[in-house]
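Each value in this text was obtained by applying a stated rule to the coordinates, not by laboratory testing. Being a predicted model, the structure only gives us computed values, none of them experimental. Cβ atoms are built from the backbone, for glycine too; each structure is taken alone.
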Structure P
Amino acid sequence: MRANNLKTRAAAVVIAFSLCAIPAFAIQPAAHDVTPQLVTAGVTVDGLRAVEVGGIVVLRGRTADRSAAEQAATVAQSLGYTRVANLIQVSQAPDDERIERAVERELSVHRGLDGTQIAVDSENGIVHLTGKVYSELQKDMAVTLVKTVDGVRSVQASLQR
C-alpha cells in the first residue's frame, strides 16, 4: 500500500511538472517594430513606439494633443493594420510658471542647498537649472529634488562649481 502511495505521488509530481513546463515551450508571436512607418507617415508623438504583435499594433507614447494620438491610430489603420491598441498617453500641457514656482520653493526649503545660486526655467515641463553650487553633492541633490516636483518631465542642469 505504501508503494502504491509513493507511485501515485511520483506520478502527480511528473504531471504537475509537465503542466508547468507547457507554457515555457509555447510559441510566442514575433514582435515587429513599425515605428519608422508611422514617423514617415507624419505621426508626431513624443516617445512614439509602435509594435505589431500577432496582427495587433500597439501604440505607445505621450502627447498633449488628443488629435495627435487619434491621428496615430488612423495612420496605423491606413497602413493596413485593422487591429490597433492605442495606448498613447494624452496629458495636459504643463503649466511652466507653476512648475518654476514649485521648483524654486522645493530648492529653497532644503538646508543642504544653502548658499547656492540656482536659477530655474521651465519649458514644456523640461526644467533648466543654471547657476553655482559648492559641490557635486549639491548639484545631485538639486536635480533629484526637482525630479520629484509634479509636472516636471526632465531636468537639465548647467550648475557650475
Structure Q
Amino acid sequence: MSKNGLRAFASGMILATSILSAFYFFEEDKVVSSEVSDQDVEEYINKRGDLILIDQTEYESLLQLRETVESQQPQEEKVQEEVEEETQAQEPTDLVITKYTLEIQSGMTSLEIARQLENVEIIEDATKLNEYILEQNLAEKIQIGSYQLTSDMTNQEIAALITK
C-alpha cells in the first residue's frame, strides 16, 4: 500500500469515528423503562390469544389438584397391572406353530425368500429377515434345496438353515 493510500484510509477512519461520536454524544438520551406494568402484561396476553391470566389462589389450587392426581396414578397403574396379569393367566395361550417346506430355486433373492415366508406366516416381517441376511453377508451363501421351517424359528435360525 502506498503512502497516499494509507493516508486516505486513515482519513476515512477518522471521519467515520467523528460522525459516530457526534451522534453518540449529541443524540438525546432515550429512557427505556425496564419495569413491566400490569397493563403491559394484559396487552401482551390479549395480543397472543393463547395465554390466560388467572388469580394466584386459583393457580395454587390447580397445583394441589395436579399433585393429588399424580399421587393417585401409581395406585391406578398397579391395579391395572394386576387386572392384566389375571386376564393373561386366565386366557389360554393359543400359540399356533405353522410348518412350511421352503423350496429355494436357482436365482431366488433373499428378499423373494423372505416375502414368501412372510406370505405363509412363518415370519412377521420380510424386511427384517432380508436385512439380517444382507448385514451378515449371507446372500451369496444361500443354498438351493428344500427346507422345513416353523413359525417359532428366529430370523437367525432361518438364515443359518438356508445358508449351510
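In terms of distance in nm of label points 7 Å out along Cα→Cβ at positions 11 and 83, which of structures P, Q is highest?
On the way: P: 4.0; Q: 9.1.
Looking at the calculated values, the largest one is Q.
Can you tell which of P, Q yields 53, 21, 6 when semi-axes √(5λ) of the Cα gyration tensor in Å, for residues 51-106 alone is derived from it?
Label of the originating structure: Q.
Of the structures labelled P, Q, one was used to calculate Rg and Dmax of the Cα atoms in Å, giving 38.2, 99. Name it. List each step's numbers first, then the result.
On the way: P: 26.4, 84; Q: 38.2, 99.
Among P, Q, the structure yielding 38.2, 99 for Rg and Dmax of the Cα atoms in Å is Q.
Kindly point out which one of P, Q the value -20000 was derived from, the read-out being helix-only ellipticity at 222 nm (-39500 (n - 2.57) for each DSSP H run of 4 or more, over all residues; to 500).
Numbers: P: -12500; Q: -20000.
It traces back to Q.
Compare mean count of other Cβ atoms within 10 Å over residues 35-42 across structures P, Q and report the one with the greatest value.
On the way: P: 14.0; Q: 9.1.
When mean count of other Cβ atoms within 10 Å over residues 35-42 is computed for each of P, Q, structure P gives the biggest number.
Output the label of whichever structure in P, Q has the greatest value of relative contact order in percent (Cα under 8 Å, 6 or more apart).
Working: P: 14; Q: 18.
Comparing P, Q, the top value of relative contact order in percent (Cα under 8 Å, 6 or more apart) belongs to Q.
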